[in-house]
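Peer 1: Heads up, there are several structures right after this.
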Structure 1
């Protein structure tokens with residue numbers, strides 16, 4: 001799975017730590033999401049998308 005999390009995060013000038021805190025996960029989870037090494041739960045995918053002001057289907061490429 002590929003993601004555009006890093007791209008959207010950069011647009012909002014958020015660090016991995018900041019995004020992790022906003023969605024309630026560890027920074028490592030954000031790192032793995034950005035690398036496509038972690039498949040998030042639907043709730044986490046939704047929380048990340050809302051925080052990054054986009055939709056799940058624009059953020060995650062399956």
Structure 2
């Protein structure tokens with residue numbers, strides 16, 4: 001992540017985003033790295049249901 005974040009910053013990006021499902025432990029990893037919850041996505045359509053997708057962002 002540090003390598004990718006450094007590359008994004010060097011390219012002039014001031015904000016990076018990622019996402020993870022609410023039932024995955026990756027959300028805790030991203031929060032430790034400074035990412036903040038900024039939204040969520042649900043798919044409530046029959047046959048396409050899945051856990052809440054947490055959208056996370058970090059200011060560079």
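Peer 1: One of 1, 2 was used to compute distance in nm of label points 7 Å out along Cα→Cβ at positions 12 and 52, and the answer was 0.9. Which one was it? Could the numbers behind the result be given before it?
Peer 2: On the way: 1: 0.9; 2: 3.7.
Only one of 1, 2 returns 0.9 for distance in nm of label points 7 Å out along Cα→Cβ at positions 12 and 52, namely 1.
Peer 1: Here is a follow-up. As an exercise: semi-axes √(5λ) of the Cα gyration tensor in Å, calculated from one structure in 1, 2, equals 14, 13, 11. Which structure is it?
Peer 2: 1
Peer 1: helix-only ellipticity at 222 nm (-39500 (n - 2.57) for each DSSP H run of 4 or more, over all residues; to 500) was computed and gave -16000; which structure, 1, 2, did it come from?
Peer 2: Clearly, the read-out refers to 1.
Peer 1: Sticking with this structure for a sec: Please compute distance in nm of label points 7 Å out along Cα→Cβ at positions 4 and 44 for structures 1, 2 and give me the label with the greatest value.
Peer 2: 2
Peer 1: Tell me which structure, out of 1, 2, gives 43 once relative contact order in percent (Cα under 8 Å, 6 or more apart) is calculated.
Peer 2: 2
Values quoted throughout were computed directly from the atomic coordinates according to the rules given, and no laboratory measurement underlies them. Just so you know, these numbers come straight off a predicted model, no measurement behind them. Cβ atoms are built from the backbone, for glycine too; each structure is taken alone.
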